[in-house]
1. Can you spot which of I, II the value 2.0 was calculated from, given it is distance in nm of label points 7 Å out along Cα→Cβ at positions 195 and 227?
2. With Rg/Rh (Cα atoms, Kirkwood Rh), for residues 3-114 alone computed per structure, which member of I, II shows the largest figure?
3. When distance in nm of label points 7 Å out along Cα→Cβ at positions 43 and 219 is compared over structures I, II, which one is greatest?
4. Quick check: 20.9 is what I get for mean count of other Cβ atoms within 10 Å over residues 91-98, calculated from one of I, II. Which structure matches?
5. Figure out for me which of the structures I, II the number 13.3, 39 belongs to, where Rg and Dmax of the Cα atoms in Å, for residues 83-178 alone was derived from the coordinates.
6. Taking helix-only ellipticity at 222 nm (-39500 (n - 2.57) for each DSSP H run of 4 or more, over all residues; to 500) from the coordinates of each of I, II, which one would give -13500?
7. If Cα extents along the principal axes in Å computes to 46, 45, 33, which of I, II did it come from?
8. To which of I, II does the computed value 2.3 (distance in nm of label points 7 Å out along Cα→Cβ at positions 19 and 139) belong?
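Please treat every number below as a calculation from the coordinates, not as lab data. Here the structure is a predicted model, which means the values were calculated and not measured. Cβ atoms are built from the backbone, for glycine too; each structure is taken alone.
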Structure I
Amino acid sequence: MSERLGFRTAGYRDVAIEHAIRAIADVGYDGVELCLEHPDLHPETLTDRRCNELTDIASELGLEVATVSYHGDADPLDVRWNRALAAVALTPALGADVLIVNAPRPGDDRPADLADQFRYQLSAQLEMATMLEVTIAVEPEPGLLVDDCADMLDLLDEFDSPWLGVNLDVGHAWLTEPSVPATIADLGASIAAVHMEDMADKVHKHLVPGDGQMDLGLIIEALRGSGFSGWLTVDLFDIADDPDTPARRSLDCLRELLW
């Protein structure tokens, strides 16, 4: 395992993206995940020049762009599909080769063919990703169309594409699976990126690593055993009032577990 540690800009959603990048570098992370829900990163407004400016800032600070993500949970479906496709094209422009996406949440207010729409759109994303050599890493999440490991394995089997992978959010897996290490073994080489956080009491609330009940050391050992070589990226988002403190505490905990 490469043991590179990143932090998502979702935790810095209330500050300018340049400030977020600098803050993440100042805390001491190796990389940053650029979340395209950030007000400064909407796919419709990002130009190649702007992408170059942001990657230059990160590079000058010694920070790599670990991954790019777009979830779009709050976007209308038509907007979501358009932004997701644009996100594929933006990923290499932002200096990354992995785009993290998720599936929409079903519900009574959703169209009956939501699953078919998702697969059609994912197919279009994969077509572009293949040309650009970008891995689309789908993130299973409780309550979404791709809810757990079984759903993810079905999706991988259905599309059978070398450019489709998994973003394993360890907290989500802790909620949905009997064993996170067993899930890591099942997903194996399809894991393209990992989101790290802690959780407690089987409640879907992202906590600073070390503040919950998860055995993160055992999870890291399982990732090592699987041959995973991508980024471990901290995923905290309800921290906008003071993002630096939980970012620093998370880094301290993960460094202790890794080394």
Structure II
Amino acid sequence: MNLCKRYTGEKGYQAVAGGPENGLEQLKLDALKLTTGESWSGTSGAFEIALVILGGRIDLVSGDFACRNIGKRKHVFDGKPYVVYLPLESPYTVTCLENCEVAICGARCTEKLQPFLVTPDDIPLGVAGVLNWKRDLYNLIDERYATSKLCIGEAFNHPGNWSSYPPHKHDRSELPVEGVMQEIYFFRYNLPQGFGFQAVYTDDGSINETYRVQSNDAVEVPRGYHPYVCAPGYYGYMLWLMAGEKRGFYRRTAPEHAWIDALEIVEKKAHS
């Protein structure tokens, strides 16, 4: 089982990760890269989608809904993104105003909702974890917004720090403790040689994978625990997208590591 997919960064539209091959029937990640003046047209099809502008500026038009001159950052380490949500069965056109790269996050659904734009001012800066599993977060699409299945965010790892830690999973329907959510991670680093390690494993050992991930790698998480660590000396970026039975962070920490949740509470109280 190969859960690590590679985005080549070529011009145009490219499917990156997701799909039924590894059990991600509900979730996919595609990418669009255009140079100034180019346009591309497509449709969301059976998916609700969110277009996260990784860098550059665009116009986007979908029927009567239009977002003009959006995109502020040059790259993912250059501030907060613009995000455009489109419901299923939405044709759309992207016109590049300044060399652009867009991550297209999709969740299969049957509910047709309304399109909307998320601007940098709408995105709060959050912090998760403590000590060497502390990371910065941008929640892009969460319970504040009306989507059917899709949740999206960005995480920024400091050198040597961990994410998705302590190890947790969301592959069993035991709400409100744990819900079934598929997930994809997409990575970038502040230097070309940057890297980290992403693990995906299950209690029964049916999945036990570890990948050295570099910029433009994506890792699929159909089930199981999925901790990640960024190599010392490098800053890591992670775009994460989830879809499943109920939106939200219904997850279960690995029982043998649950004591770390209590340690995090103690550490935060000590520094509050």
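1. Going through each structure in turn, the value belongs to II.
2. Largest value of Rg/Rh (Cα atoms, Kirkwood Rh), for residues 3-114 alone: I.
3. Top value of distance in nm of label points 7 Å out along Cα→Cβ at positions 43 and 219 goes to structure II.
4. Comparing all candidates, it corresponds to I.
5. I
6. I
7. Checking each candidate, the match is I.
8. I
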